[in-house]
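Some structures are shown below for you to check.
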Structure 1
Amino acid sequence: MSQTAKNITIAVSVDMLDTGIDIPQIVNLVFAKPVKSYSKFWQMIGRGTRLCKNLFGPGKDKTTFQIFDHWGNFEYFDELKKEVAPTRAKSLPEQLFETRIALAEAALAAQDLDAFKLSIGLIAADIAALPADCLSIRENWKDIQSMKKAGVLEAFSAATRATLKTVIAPLMVWRDVYSKEAALKFDLLAARLSIATLAKSSDAADFRDQVIDHVSRLPINLQPVQEKLPVIQKAKQKSTYEGASTAALDALRSELRGIMRYQVTDSGPSADPRYIDVAEEVTEFQTIHHHVKLAGLDLAAYRNRVESVLKELFDQSAALQNIRAGLPVAEADLEQLVQDVLLQDPDLHLDELLNHYPNKAKNLALAIRRIIGLDAEKVADHFKSFVQQYPALNSNQIRFLELLKSHIATYGAIEIDRLWEAPFTTLHAEGIDGIFPDSAQVDSLLDLLNNLNLAAA
């Protein structure tokens, strides 16, 4: 091979690019599929950064390389315009639940079976405390019940841990914490102390001192505190924590958590509030019409309202029938549908659907399909070629496809990012990548879904 013939274009699977491949001659990287892992993204870019001397001839070293990004991975990771994304503040019960999961993981790492069983019991109790009458709890009822099945928590598989962290933990915000805040804070501190003790970390001494400080601020003149005085005196001694087991620390927590609300808190003199008068420059005012994008329960209520009107019009509307069948829609039929909806509900403008169910083509028919769904037989037809191409699919892969079909039939399309989220992570924590380890199968499936998403555009 001549010196000038070493220019190599790479267009291979993600697996090949992120598993240690080292070819200094690479000068072209092709992103031919979406990448959801930030670390993998930079690992793949790193394949092009390898130095290579005399690549283009004597003294002509490799100094640059090119990236062909066909899937918008740079935009996905926001590398072209880096902005700080706001983080969601986690509730106290959610922090406690996540810490108890970490305690179970620390117990496994330390091979402490008693500590593991105790932490699993606490996790199960937290799940049992979720209010059954909450709408968010009901929406995730299937995942919650799966965690309650015998042996699931005890097995503590990767899928179970993923469900606990991503699905169950955020639901802890709905627990009733009225008058329990001090007790839950003490629970959280005790769990962190147990983790540090299991790991034999130097942080254990800091958490121990915090526990002693909390206990020392309990007023012994109160009757409920007096009843726990022997336990309080024990908790104030540093020797109590030397070599203490997780069970012993949890027994101490259990005895004292109920009286932590009586703690005396230090409240120094408060400073006078500061008032700042900010004068607005009238000439700098800018008025922008902002379309509110609904979310959560508001979006669900709006969807139900639109769906109810469209169901009444379905039998007489050629536009709706074609949309559900995945067929092209005549512009005149679509305009007639907009008018018919206004007659049914004068305050309901179908054009607003594009604000809440946007698509790149800004196609109203596709937005409507997100409401009325797609005919199940039409959806199945789209998947026939994929199944014929890969006849040796295993049971998990078939179940994954059935989940896809059901979702598309209900919602008319699927956002590609959802393939790495619940419910598609219930079969494997890594979503589609975990179910289909063959990147060629993933590529074929993504092509199929993109074509299906655009069928009404």
Structure 2
Amino acid sequence: MTRFAPDPRSLAAHPVPSWYEDAKLGIFVHWSLSCVPAWAPRAGSLAELLRDRYRELQRYTPYAEWYWNALRIPGSPTARHHAEVWGDAPYQAFRARFQETLARWDPAPWADLFAASGARYVVHVTKHHDGFLLWPSRHPNPREPEWQARRDAVGDLAAAVRARGLRFGVYYSGGLDWTFEPRPILGVADGLAALPLDPGYERYVDAHYRELIDRYRPSVLWNDIAYPPHRGALWRLFADYYDEVGEGVVNDRFLPGPAWLVHALRARPVAQLADLAGAWLARRPGFTFVPPRPPHCDFRTPEYATFAEAKVKKWEATRGIGHSFGHNRNEPDEDLIEPGELVRSFADVVAKNGNLLLNVGPTVDGEIQPRERLRLEALGTWLAANGEAIYGTRPWKRAEGSTQDGVAVRFTARDRSVFAIVLGTPRPPELRIRELALRASGSVRLLGHGALPWRAAAGDLAVAWPTGMPEAPAYALACEGAG
């Protein structure tokens, strides 16, 4: 029996399932034809480009998965690189090499690594903006022949991660498909102008989502950019999905793009005006790149950004290990987040009611680079000792604090415990956390170590810190009896 009606008011009754609230860490996988050229220029991070080159964001994008779009921008670094390395070969020439990789790819090492990282779910790109499908669909691309994988990469990865106890979700680019709308995208406004308006595309996207749901029963539907403009079909899709996959979640990037806006932005002066306004906004202090909130979603998705405070609405920070999601052979190690900073930023996200969806970009040979493995393993090692302060927790009455000597602290809570995650290695003999009071009957336990003596100190919590503790990106204290 259908439980949800196809309208946002009915869909709003869908609760965020406990598994997603509890999971905290997911792995994103960007793997498609762009991993063959695997190149993007070094021009800064997304935040830097949004601030400094907003109107030409995609000419210099660090996102290697946007290779085909950058290739079509005359004079772009990608176009020059392509001419030097690949001559006049079209993007479609990369398909054969990728199909060869798929035929011999083994998803088991990926799944082992993802499980070892401490992740609880995996979201796999099934179609990026280039339109290439990572599964053999019953609904092939009508514009580009043989534009889908011969092997069911989606199903094979789903089976591998589920065998290790992880949930599986799917990413799908609903808002952009360069086989349906090939106009080059320079700025953010151009991206909206490139939303396909062909009614056939709307039916194509709906058929794909329904096929993905029917075939793989994904726990996450992760759409990107926007969605074809017919809202009624989208609300029906959500209702059917929730009825089919009761514990499924949808993200906030299913916002239907109004056709009138797309037409308006296809006029260059309107797009330039919109980009000027966007550039002004991006330079404002505290600007966070987060999609506009749609009429319905289960969680929000800031990209390469976090929130300054805890949110009531569930959210998920998404980012690559470096500046790109897809594999970029032009990206040096110094552009990658340091393992310790990754752990600390993860703790910050969790304290503010977020999950972290951390991306890996496998190479053309289907390998996850050692430098990416290093960071996933660092998360796994830290979570093995401190996962009690992460998994299944909820935000406490405040997310942030500090020690007496200025080291940042993040708080989480579960049952009767408050967890104080110190973002650094305290020094003996005493750790003092500001404005954290325990009842006289309370206790303090250092995760991975044991109980610690403590005392109340003028409204602070003073803990006897053991000598000889090794350097670590963060330490977590379980505090019973916090006020």
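Coordinate-derived values only; no laboratory data. Keep in mind the model is a prediction, meaning the values are calculated, not measured. Cβ atoms are built from the backbone, for glycine too; each structure is taken alone.
Source structure of the calculated read-out (helix-only ellipticity at 222 nm (-39500 (n - 2.57) for each DSSP H run of 4 or more, over all residues; to 500), -9500) within 1, 2: 2.
Once mean count of other Cβ atoms within 10 Å over residues 177-184 is evaluated on every structure in 1, 2, the highest one turns out to be 2.
Of the structures labelled 1, 2, which one yields 20.4 when mean count of other Cβ atoms within 10 Å over residues 233-240 is computed from its coordinates? Source structure for this number: 2. One of 1, 2 was used to compute relative contact order in percent (Cα under 8 Å, 6 or more apart), and the answer was 10. Which one was it? Derived from 1, not from the others. Across the set 1, 2, mean projected area of the Cα convex hull in nm² reaches its highest value in structure 1.
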